[in-house]
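Asks: Structures are listed in the sections that come next.
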Structure 1
Amino acid sequence: YCGVGCGIIAKVRDDNIIAVEGDPSHPANRGKLCVKGTTLPQTQDAPSRLLHPEVNGQSVSWDEAISTVASEFKETIEKHGPDSVALYLSGQLLTEDYYVANKLMKGFVGSANVDTNSRLCMSSAVAAYKRAFGEDVVPCEYQDFEQAELFVFVGSNAAWTHPVIYQQIAAERERGAKVIVIDPRRTATCDIADLHLPILPGGDVALFNGLLTYIAMHGYLNQSYIEAHTNGFDDALGRGDISVAEVAAVTGIHERLITRFYEDFCRTEKVLTLFSQGVNQSADGTDKGNAIINCHLATGRIGTAGAGPFFLNRTTK
């Protein structure tokens, strides 16, 4: 599921949702809904919906469920120590819930074994933003779609994973925006692409380091922005120095296509780079994120309408 956070208007009868429709005044979806949104009423009566605690497939009371967990934890810890147990949390929890869960495990049980699906989903993007900006902040918003002139999808099949966003971008393409898709597979998102780069898995850092090098070599650096808002740029440029030919060897993409992508990025003022799980869920996901961010910092295409490195989240809290 995605993290667009669509606004929904629900029609209720006798405390039951009988129909839903998109909220036309909501800034995220403007009245549009994907198939998951439109079928929300079906979930309230779905036989698979979990309405109560279960132990070994059997319904139990909350008191019995809590007692079972507590006794199993106690017995396991006494036999094998505090690191023999763990908590796996959900990305749907609130900040306060995370706080209490961490206090329970780290402060009371004495173990750091706390994980969540958010780590697999987005922690590498969080780390990339923090490394670049000092905090976890996405410097873009959905309203930027209306201003963008070039959309670059990296590791994102938005047609399936973010269909409402995909529809908005498809509409912007009809009005003249360009779309580039960087993905090993030719996904459904490529249906609206002006250019598809079939990159080999693991080649993202090289591709965007190559873009950074190209930006510097061909006079596209925004020196005033770099001097006013960045540090360590020369070091980053030196470490990421790579030619188009070398990028082609690493990524498996023809040099002509690489150069076309680089030129489109450099010559277009308002560029949104949209990246998701294809970037995040890898051993070097953070480096991939920073390679993307660096190109926006180098050109000053960040913090302005219609431009920036935009991580498309999978979960909404």
Structure 2
Amino acid sequence: MHMRRRVLSIIKIVLTLAISGGCLYFAARNLEFSAIRSEFADMQVLPALIAAAVAVIALSLRAWRWHQVIRREHDFAFSNTYWANAIGYLANNILPARAGEVIRSVVLALSANIRKTLVLATALTERMLDAAVLLLLAWCMLFFTVELPPAFRTIWTIVLPVVLLLVVVAFIAPKMQAFWVRLIHLMPLGGAFKMRLEAFLNGLLDGIRVFHHPAFLLQFLIYTVIIWFIDAFMFKSLAAAFGGELTVAQSVIFVAIIGFASSVPSTPGYVGVYQAIAVALLPVFGMKESQAFLAVSFFQVMFLCVTLGLGGYGWFVMQRRIGKARLAREIEEAES
């Protein structure tokens, strides 16, 4: 078992390095180092600082939105959600396979004394709604910008219906709870394992059920739209820092495409993948390839610094609140 897991880990590492390396080569193959150095030397500091501040604001709003979801189970301090969310984003930046989703769920569940499966379900449902709202926003923005290459439009025709279907299935799932429970009991598994699986299922469905309240769902969706426009403004500021110019519509479309690209297996921080998307798309909007490459690379470094500061301090805080040994043990158990 351990050998099989090790082999799978090696395969995953090789695959992610190959994808990221290939994307990075594609992004940088036509760039001149002198142009990159010149663009970086001419960087405007104020728009870059504004982008960093906006990144902190967006991260904080995401934590606040998630807190409004979880506190429907029972009320607790917002600081628990804030630090757990920051830790999760840091983990996504330095660990593969979006491990931060599991880690932030475990940290919040332990600190707020809530079922881990329920918290994880809210995190996953949040991500699906995030994707659906962003893709719909970007689809609307297509009518306010230049014609995109066919490959990018094909992404929308394929991905948008799939994401919307997943959201519908997720929302229907709690209505079929009795069916899922019967299905578990029909499986050729041990009684103890069936009980654990049923408890896990109930936690997931309870987490999704939080979003079944129309007024709350509308509030959540409004938060989500605001957050995505804030993210778009951040990239608009980054483009300005390197002498480029993006409209709000173009920024939303770019955010949507790199958001979709983040689902592709890659190294932590999506190095290579983001560069390839930027170099392929942003010149369509009038930016030079060197500007596009620098803007997205600066974003990765900037966001890593933001999450290192907030997530690193949050990890220290949560170790004190939960207990260092218990926190490490629970995260290891959840990841395995």
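What follows is calculated from the coordinates using simple rules that are stated; it is not laboratory data. Bear in mind the structure is a predicted one, so any value in this text is a computation, not a measurement. Cβ atoms are built from the backbone, for glycine too; each structure is taken alone.
Asks: If you work out FRET efficiency 1/(1 + (r/R0)^6) of positions 44 and 164 (r between Cβ atoms, R0 = 41 Å, to 0.05) for 1, 2, which one comes out largest? Could you put the intermediate results ahead of the total?
Replies: Details: 1: 1.00; 2: 0.55.
By FRET efficiency 1/(1 + (r/R0)^6) of positions 44 and 164 (r between Cβ atoms, R0 = 41 Å, to 0.05), the leading structure of 1, 2 is 1.
Asks: Which one of 1, 2 has FRET efficiency 1/(1 + (r/R0)^6) of positions 156 and 196 (r between Cβ atoms, R0 = 30 Å, to 0.05), as calculated from the coordinates, equal to 0.15? Write out the running numbers ahead of the final one.
Replies: Details: 1: 1.00; 2: 0.15.
Going through each structure in turn, the value belongs to 2.
Asks: Thinking of 1, 2, which structure, once Cα extents along the principal axes in Å, for residues 28-107 alone is computed, gives back 54, 30, 18? Write down the numbers at each step before the final one.
Replies: Values: 1: 54, 30, 18; 2: 56, 30, 14.
Derived from 1, not from the others.
Asks: Of structures 1, 2, which gives -27000 when helix-only ellipticity at 222 nm (-39500 (n - 2.57) for each DSSP H run of 4 or more, over all residues; to 500) is computed from the coordinates? Kindly include the intermediate steps, with their values, before the conclusion.
Replies: Details: 1: -12500; 2: -27000.
It was calculated from structure 2.
Asks: Here's a follow-up. For structures 1, 2, calculate relative contact order in percent (Cα under 8 Å, 6 or more apart) and state which one comes out highest.
Replies: Working: 1: 21; 2: 34.
The structure with the largest value is 2.
Asks: 28, 58, 14, 0 is what came out when P(r) over Cα pairs in 20 Å bins from 0, in percent was calculated for one structure; which of 1, 2 is it?
Replies: 2
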